[in-house]
Structure 1
Amino acid sequence: MIKILFISDNNEQIDKYDAILNKTSNEYYCISDEAIISDVINSGVPDIIIIDQAYKNLRNIHKLIKSYTDNTVVIFLINSSPVEKEILKYANAFITYDMPEDLINSTININLRMKNAIEMLSNSNKDLADSLYRLNALYSTSSQFAGTLDKEKLLRCMSEGMDRALSFSLNCTLSLCTETEPVLILDSLYELSEELISAIKLRTILNYNSIFDGAEPPFKIEIDKLKVVKHVKNTANRFTFNLFQYDNMFAPIKLADNIFGFVEIFKDGSFSSDDSTCFQTIAQQVALPLKNASLYQEIIEANVKLEKLERLKSEFISIVSHELRTPLTSIKNSLDILSSGKCFDMTESAEKFLAMASRNVQRLSGIINDLLDLSKIEAGKMEFKFAPTNINTVIDYVKTALSVVAKSKGIELVVDVLENIPDTIADSQRLEQVLTNLVSNAIKYTPEGKTIKISSKVVNGNDIKINDIFKDSISGLSGDYIQVSVKDEGIGIDPKDQLRAFDKFAQIENSLSRKVGGTGLGLPIAKQLLEAHKGAIWCDSELNKGSKFTFVIPLVRT
């Protein structure tokens, strides 16, 4: 129904407009008394006010209605007399004393339609502004979710996002993931009494049991033991039990079968369907970051356990190796004395068995030394004595030491070194250990009648070319390096196993590797010793055609 107010003290015009406007079902008032006009306007702003220009208190009426011009169509009824500009600027339309009835109705209807259109546009703009505000709040909240793996911060971001988007009075979040026991987090506009908090805790427990749909909940919550964390914006005011009459929304915080808690909010006002969508969206959005945070926490805890186990393992290896070394030394000395023939005359069989025992003692000693070196490296206790070192001297020493072993297997050991190669700053003993491991492995896996070649040269880090498997090994190399290679004609290594060859205790699985045995520590130790020299090691290999192991150390140590 349209509310129309006609203001005039002209009886002729009053009769005319009574006749025109009383024909409709509109709520029509024709008033000339200023006090009554004020009461009518204050009781409900009219949709249309028609003001007679000749009204005796026009200026007072103008002051009264100018504050309502945004919501009311003001039409002036004019005669031939001029109207003040200050009053005219509030007019939406004009009609004359002698205007026909159909034109009067048309003028009123046109202005009504215009008023309705403006109101619809205004409401649409308001709805659009509300939607944009919610979208911005959702975007901001999602960005905050992506920026942390802290569960408490994630729940804070959720609550703050809901507050920005929905302006709640109270947020009750039950967290099942931030501590070992459930925690009730209250974000409240006003202070809450202890009695009201007890009622909220009881409601929380009922809601908690309901989300498991009759199944056994992971926690049994007792009202007296439920921890409450409270955040209050305005402590000067206090909520009463009328809070439970507020409009409310509820949502579990879950991802598949993972339930992280739930959230319930109350508002002194009504939530719209858009509010509900926004609320459910935020509650769903926080579930995935909470899952990621839980997985991250599990990884951290697992890493701590693994580090502890690794430390205990290293300590165990170190202790066992030291304990084995003492009796092994005694056994070796005893075998040496027996082998010398000082105790009794040696028969051929005795010499054979003593030689076998000596070889196995030497092998066991090598294994123990490898274990001790590994434990020292991992504990950061390996000592290095860096000094000017010529790599060709190291190569000559290793060739001399292993030539007899190679010759016994029918393998030729050759060298191809760069003459006058520059010295570098290195621990020569550790480089001998690295090269001995590489050449020993080559001898182990190379069939009889083949050749092993040791070579050296100077290269620039930017010019080193290797296969993609080891590209990370040389990613940081720059400047000049001493390069040493050990190339054999042995069994080779499958590409999928080449990286694994540098893992601790790894052996490439084939019949020959099972036959030759070993701990699989030689290459991992070599890799870590070279990294201590700021160098790198890699290999190129092809099955049944041979392998080439290469390492580099900087020519100038920085």
Structure 2
Amino acid sequence: MKASTLRIGHRYRPNRLAPEYGAIVIGSGMGGLTSAALLSELGWKVCVLEQHYTAGGYTHSYERNGYEWDPGVHYIGDVGAETRTKKMFDFLSDGKLEWAPMAPEYDRFYVGDKVFNAIAGKQEFRDNLVKSFPKEKEAVDRYLDLLAKVSKATSAFGFLRVLKPWQRFFAKPFIRLQLPKVLYRSTYDVLSELTDDQDLIATLCGQWGDMGLPPKRSAFMAHAMIARHYLYGGFYPVGGSWRIAASIIPKIQKAGGEVFTYARVKEILVADGKVMGVEMTDGHRNECACVISCAGVHNTFGSLVPDDVVTAAGYKQLLPRVQPSFAHLGVYIGLKQTAAALDIPKTNFWIYPHNDYDAAVEQFANEKDAPFPVVYISFPSAKDPDYLNRHPGTATIEIVAPAPYEWFEKWEGSTWGKRGADYEAFKGELGERLMQYLYDKLPQLNGKVDYYEVSTPQSTNWFSGYQRGELYGLDHTAERLQQDWLCPRTRIPGLWLTGQDTLTCGVTGAMMAGMSTTMALVGMRKMRPLMKKVYG
């Protein structure tokens, strides 16, 4: 496969833009593409502007040295049956997205010197937990009941985000009556009322890296959505994660729209208090009364909207209430043998120093040489049945781990690939530390690695636009989830938000945020027939 195959979208040139668009979307992440595709289905001509060399946001793939990696998509849940998630993916892609199931043991948790696992299927998941913790049967069953209750409540949570402020004012008291009291409590506090077995709590929270916030800081709602999402196992997009964007873009193009890459927006234009379009970094202006930002709230109100407009709309006071999630490191590994030959599994590894996740995070933040509080290892070539057709005789591995942004702050504003010897040395040191975690769990790989490279929070900033190297947008604290202003409709007429900052993190969370933005923008009456097409 040629590297250019993975470069989805058309390269931006001012003369390639149409004179008029119904909407301009900034950012081609899952939320932006979903909004653009749904609006296109309603007959809108939509222009999507992506600053990276390829579309897809965190769903993009990249190649180097004959290998291919998916930096942001490591597994997707809830697509093994005709769920709402699966139906939306099918609709956006016209049924062209295929999903390969991972191993039944889709997540393995190494907690200190103990090993626990997550098994696909609600009953299987439950029975395996009870087998591992026979004295905690009641706690396990109560936990699964809570997941079901919170799952039902998330629809009401999302519905509130779509309403106009005056509608939300009247609806909120009634909807709150339907929400479980545990929704905005900390994950640890809720689980501690079910059991005092710290290993069981650690196992139930073993996926905390999927939102970047340990259990004493995260809202139980966020934990429950992630746990429920993967209850029936993990799945991987056949052909790699780049196939997600590649399968959605034709729907945008069919309605006359386009997705442009290398398209960096300098400013969202506002006149007389209303959005008028965007100005690109090359000075080109594209007028449009509807702009949808999928760039994250800090980028949108901190960089793209004029400062005086941000102040007048009150966002200067609101932004400090939400913080970006943890910055991260990535290690991308290539091997000159296949996953089968090297006995590489279709199971994700989560590696923890011990069962007190919050203490591990705190220690790591204060002591650079402390053990990583979590190390996640993914095996994309083993998960993707099509990988060997593209890269025969090879295998790939990805490692993700947190790293305080402050470690890399001195390289802020630097150019990728030109950050100097001290940066490369520091990056190399961190990479070596993380490679030892891989060799410890899969010693047969020692001496078999052909190539690996390390990405840092500054790499994330350069390619994905997240200013502090975060992977999951805003921290999923209880305070964040109760911020009513984090919704599709902004206080600036003509400006809309989408993506994981407006709902919840992850590919599916961003996709559902894209649906919510479309619904808020066009209204329930126009959205209803479209939802019938999607869900039948």
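Using FRET efficiency 1/(1 + (r/R0)^6) of positions 222 and 526 (r between Cβ atoms, R0 = 25 Å, to 0.05) for the comparison, can you identify which of 1, 2 gives the largest number?
Across 1, 2, FRET efficiency 1/(1 + (r/R0)^6) of positions 222 and 526 (r between Cβ atoms, R0 = 25 Å, to 0.05) peaks for 2.
So volume of the Cα convex hull per residue in Å³, for residues 214-405 alone, computed for just one structure, reads 382; which one of 1, 2 is that?
Working through the options, I get structure 1.
Consider the structures 1, 2: one of them gives 24 for relative contact order in percent (Cα under 8 Å, 6 or more apart) as calculated from the coordinates. Say which.
Going label by label, the one that fits is 2.
State the single structure among 1, 2 that was used to calculate helix-only ellipticity at 222 nm (-39500 (n - 2.57) for each DSSP H run of 4 or more, over all residues; to 500), giving -16000.
That value comes from structure 1.
If distance in nm of label points 7 Å out along Cα→Cβ at positions 38 and 294 is calculated from each of 1, 2, which structure is the one that comes out at 6.7?
The structure behind it is 1.
Here FRET efficiency 1/(1 + (r/R0)^6) of positions 150 and 286 (r between Cβ atoms, R0 = 35 Å, to 0.05) was calculated and came to 0.25; which of the structures 1, 2 was it taken from?
2
Where does the value 23.6 come from, among 1, 2, when mean projected area of the Cα convex hull in nm² is the thing being computed?
2
Compute distance in nm of label points 7 Å out along Cα→Cβ at positions 174 and 206 for each of 1, 2 and report the one that scores greatest.
Checked 1, 2; max of distance in nm of label points 7 Å out along Cα→Cβ at positions 174 and 206 sits with 2.
Output the label of whichever structure in 1, 2 has the greatest value of distance in nm of label points 7 Å out along Cα→Cβ at positions 126 and 398.
Going through 1, 2 one by one, distance in nm of label points 7 Å out along Cα→Cβ at positions 126 and 398 is largest in 1.
Using mean count of other Cβ atoms within 10 Å over residues 230-237 for the comparison, can you identify which of 1, 2 gives the largest number?
Sorting by mean count of other Cβ atoms within 10 Å over residues 230-237 in descending order puts 2 first.
Values quoted throughout were computed directly from the atomic coordinates according to the rules given, and no laboratory measurement underlies them. No experiment lies behind these values; they were computed from the predicted model shown. Cβ atoms are built from the backbone, for glycine too; each structure is taken alone.
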